[in-house]
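K.L.:
Right after this note come the structures.
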Structure I
Amino acid sequence: MKYANIKNIDAKSGSFSLSNFKSNSSSFLFAISYTETATIPGLTIAGANTELIKFTPAADAEYIHYGRCRCIDSIPATPDGKPTPAIITKTALELANIPITIIDSGLAVKPILPHIDINSTFGRNIAVEKALELKDVMENYEMGRLIGKQVSKNNDLLIIGESIPGGTTTALGVLLLLGYDAYNKVSSSMPHNPHQLKNKIVEKSMLKSGIKFGDHQYDPFNAISHLGDPMMPTVLGMVQEILSSNKKVILAGGTQMCCIVALLKSLNIRFNNNLCIGTTSYVVNDAESSLDGLLNQIADDVPILYSDLGLDSSTKAGLRSYSEGFVKEGAGAGGATIAAYLKEQSITQKIFLHELEKNYSATIEKPIS
């Protein structure tokens, strides 16, 4: 079966079948979290200033549901119209009628909508102190397992996305502690990736804690505790249980999802061709990061699926900015789009872009005008 809108960086095993991921019983799980690491100036554009960054995850969830924010009195876009990637997720889920469940995995600001709250603390600034207490990491992991077990009962395919500003920096830290060379490979929401800043933050934190590269190769929970964020153990637990139920998972995101694969590998979880990463072409083709360079170190049986949304030809400058190196991915945008294409083959790139621009006009431009 051919899916013209989905491209595949094949797993080395060669036994992965895209058609096996086609499902009429799929659901999108959106894990939203916060880490004070995001407040470090220069790390992210996910928020007009460091004080507003804490609203971003809740605002993304609200935008997908309402087309506007309720936790904050502003629209989910930069002042010059670069929209949150949640607009892509929203469009995909609506086109394919895929349900969404919001999971609060450690927020500073709660979304004003029905959601699962696992009673998690948010992450601390790794430049200053340990990210999380080990007991909190383990609690999130167990909560994630409970969620994964339940959603596996009535879904064949789970698409898992995240929203956590600063998450590529914590991913860098955890990958290094697990023994992977992630230097200058994690992505960024900005055209010019602040690799030097990310490397400096992580290295200073490791030095302060007396830990070094590869120290937690077989201890993923301590790796998260030192340099991670609260999203990681929750998603780790969810994916572990879903895979153990022989259901399929699309990890919807970029280099942060490589970190989830690495954590799964450290627990010796078997994938059995039921796991893939789903992202956008803007991450895959990003010259300032290396998604496949990361994943090639971690697993040879997890393919990268990606979709070109054609935003370079959009009539909206804010959407065209994605093809110019801004934002690129987030809020599960790429994986949600791939899931929509898998579920509804009638959706073409032209149809998707038309609906995306309609959403942009109605929710981003209208409040500005």
Structure II
Amino acid sequence: MSKDIEIFGDHTRGQKFLDELEKKQFMFSLVISYTDTCTIPGITIAGKNPELLAYTPPADAEFLNFGYCRCIDAIPMSPDGKPTPGLLTKAALEAASIPNVIINAGSKIAPKLPYFETGLGYGKNIAVESAMPLDSVTQAVEYGRMIGRTLGSSTDCLVIGETIPGGTTTAQAVLTGLGIKAKVSSSMPGNPISLKNQIANDALKKVTSTNPFDVAAAVGDPMIPTVAGMLSTASSLTKVILAGGTQMAAVLAFSKITGYEKKNVAIGTTSYVIDDTTANLVDMVKQIDDIPIFAAKLALKDSKIDGLRSFADGFVKEGVGAGGASIAAMLKVGIDAKHLLELSETEYQTISQSQT
């Protein structure tokens, strides 16, 4: 097993989980979604400006597959050179020849490539109104179950990532609504946790039920029930790594009602989320269930590129399933963090040259 994977939670179960996946086959799935909650000032740095936020999920999906974007004439990089975490995901998947599929679960803009379509609308701004109708939550779970059954039956391990601007805020609201003492992470070094708490608590004042479906409909986003549905069926067939940070804790909490095969489930993230002192991923997961958490110890702090070093400095930290994809590559082909860094730097240079 790679020395660059740390185990948190149930160490014995985590070690067994990893040992069983060495040199095995993986499939990566990216669930793209959107919530208008991301337009609240100060919530996220994803995207160059609020108008472009809706393009972030489809742009991530396109970049992962093409190395450039089709839905928008822009490279997925901030003006000061911070790239989408999809760059790390792309480098890892290509290094280990891991296939990927895209699931559209309420993205405001569709990607220009083949994908699974759920027909879900995007999530509304929870500071203003309910996130989505209750029947949309039901549909998300049902369609997620179908997709999870299909993907889970064709691989030794299904890795599920997500991309949804503002998703940590809706995750905070769902976790709080389900009784979890949560501190979600952020794409910024200065985590606006008090703002997220205020938004979550104000939105939850309108919720009178603790049923996860009601909570998700009121204050969640379409990604959460979709991934929960995928998890419920896929985990009965194969191993599943929920690839993401604190948002996957919200998925896990919601999934207590939809069900999953516990021995086949783990969360995979980056060490940058684990090291985030403003968040509490490990503690949150302990409150929900005793499943292992894996953290890819990436070597981005050693990069000669400022934009990649920024991940280690507290920017972005995780996203587009970067941690889970890196863990999958390490397990499948034995690649280490240093080599992944070199591949990521090469990918970064390719993007930079395309801008000139």
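K.L.:
Using mean count of other Cβ atoms within 10 Å over residues 231-238 as the calculated read-out, with 30.0 as its value, let me know the right label among I, II.
P.N.:
I
K.L.:
Here is a follow-up. Quick one: helix-only ellipticity at 222 nm (-39500 (n - 2.57) for each DSSP H run of 4 or more, over all residues; to 500) came out at -13500 when computed from one of I, II, so which one is it?
P.N.:
Traced to structure II.
Only the coordinates and a few stated rules stand behind these numbers; no lab work does. In this text, all values refer to a predicted model and were calculated from it rather than measured experimentally. Cβ atoms are built from the backbone, for glycine too; each structure is taken alone.
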